[in-house]
Structure 1
């Protein structure tokens, strides 16, 4: 759970359904190791694939010497996957006639709470569970005294008073905007309506009936070991602390076996009363993007797969449920991956083999031209100014008043500090190199404070641009189509509008509006044969049809 999103599935890819295939423990371990072995984060993962009555499990680490970090009794912070459990508790209240999705949120909060409306239209519970409430990502009065434990000091008064600071700019239900603020209010509201604290409600209604005996919010069950969390540069960090009644936003801890039982229930297995309520959370409520009750409904071919990711300061999680194929996937990691793309590549591949598996991030040396292009002084956000320089082939950052920090570099194209958790992601533009800075869930563009030395790039002729024209499949069901018109080059993703790209080097173009770079490849005869899309720390390659 990062500070603004607490993790949500961001990989919205319309894949073609590949054939279902049963996976045993050895095969699953092979896939996990292919994705994880040697990864520069040093992460460990507990992974399960549930297929009808069969469950394959794997425990693996990027460095096998760290294997003792996790086992079947280790509990992980599951982050925003907790929201799907809160939805199940709400669905159970609805089944009991104690709630309705069309109830105003205000009816579930203490009397006198000022809840914003838009031209008389209130925020309903259905808006909260589909992230269309219009509320911001976080409460305005949230005190983050310790960035490593940002929710610990938040009080109910802070949460409720923050509602009075909000002015809605559109009707609830009209726009999707992921909101942990709204989800904390839902967690509190569900507990209040049930007449219980959230942990007791979750334990009695969901965890114990499903046999999730190692799962908890704040009271660790006997025999359960709390897994230590880690930042993406391998440093240990503590789990986050949530006030109990807000824990439905992301404060649940669980073992792999607990989550296997949870997914089996989401697949409709078992006789516990909550199973019927869980099925109700899976029904479509909104379409942009498709959402159930706190589940993202991801199209995979002609199927609909439920997906949710989670990420806290030291943990990542991924859960998917494919009821059509009776398949579920669970990934729990003791390392935060949300700043580097989360667990989606492995998770989606385990859902459907047509999705690319991805590969480990390996540390490499950055190109000299990249280092040269980044050197300079930048402003990040409203208050931070930072100098970038290079030393012995490495990038060095020096935020004003904070000393110098050497950056590592990986083969996904990201720089990362060796001594704290952040990501510097270079972005190429026609004006030179820039970057975005990601830290504690905030992703901020850097503004260069002085003109950069630029390499003159001649504008390619229309004839030269036509050499790139063609279709380049990147993943099943998704291609980039390159076209030329009136001396301009355009790239269009499947189901998306065309975007003009500009030349920044020989066979290299950028689309500044979506922070993407495209590099074309030629064969020995000089004919363009493939391209690579670089965007958001991901690299996808497609050969020309």
Structure 2
């Protein structure tokens, strides 16, 4: 008699081991699906579930739905899976992902049309789905620098900046600047055109230097006027330096004959923060805004006589005027000083890359990236960000704590390598990271243009509203005095560097001698 029980026990053990192996692999597959497919889907607002599990084929089917869009994908344990399973999935899913590296995939996944790739490629596909649900916005193209960096090493960075700016007060060096920028931008300028532009630049820069360099030693009201007229002169030089800008200083002076393109209204509420500044269709400011690439067609054609006039939305549309508090809200360097004095929400956020999403993209060049927008004040509303004309989609609040709130957005940047290239970021030595500023007047986002509007409003106070200015300097509005001093300090340091960049067409980097950066 032959004892066959040991053989049966051996077979059962093999079957048990095979079964436990399948269960182990399916468990690994579920974990991979959860980490690399389900969690990214859920974090981007999709409803996602494992719809089917196949132990025979060792794969999962995953369904994803969002605002009427539906997709089904498969996740296989190995690419070395029987071809019949690939053919089963061919009509069920839009993509087959493999958990791990592909192995001889052509030998197994033949005769199908469904794409097959590693699960690490899921996130770029998710970005594509997201773009279908929330299409990219058409955005304004900002003028960019040549990519050249002008490095300034000095014990006093501001003094170094003015040394470089001061070079352009030389007619010969100004001519070289105009010729260089024309060559870079592919614009042909005759000798006479170069000469006239350079002459205007040299005069404007010299004029600006006289105003700026005397400002720190002047009384507060004179300091305001010096910075305003100095900034106006630097704006002249910026426009003249551009190959397609004004031909000469006479053309710019013709713009100012129609006024500075701004108007101011005294506060009717008895509050300094309610002083109102508006833009006009004629004068220098709209010409500069148009030069910077902004649409000025809706700018009002007449000054408002009283605050009540601004209620006429046809004549004075939104963004054509702003209060002093709103203008100051666009100066990130003020930080807590602004928050302590004003109740308005700041008009800026700090963007930084979503490193988790960047890692999931596996270094593959993409036309969309995910970033976070840090809102340190916790005052900037989601609706405020959503209303901006930025290349953003999928705005989601992802963090809220006592310290800050944070949003995540998708930035679309087709044709560009990096997420920050289509954004007009404000860099400042007072900030740890670049800031993204929201337009607060005339749709203009450029920091130096907002600064000019603030300086204009303060110059109106100093010259034509002395009673109000006295209340700021030592009366019942003195809570604003610290903000005013800080604002002027910031402008004295930041604006010359911004204008050096816009005039030279180069990025400017300053550092102290011996520093590592």
Supply the structure label, taken from 1, 2, corresponding to Cα extents along the principal axes in Å with the calculated value 69, 51, 48.
1
Distance in nm of label points 7 Å out along Cα→Cβ at positions 135 and 207 - structure with the largest value, from 1, 2
2
Can you tell which of 1, 2 yields -5000 when helix-only ellipticity at 222 nm (-39500 (n - 2.57) for each DSSP H run of 4 or more, over all residues; to 500) is derived from it?
1
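Since every read-out is calculated from the coordinates, none of them should be taken as a lab result. Model, not experiment: these values are computed from the prediction. Cβ atoms are built from the backbone, for glycine too; each structure is taken alone.
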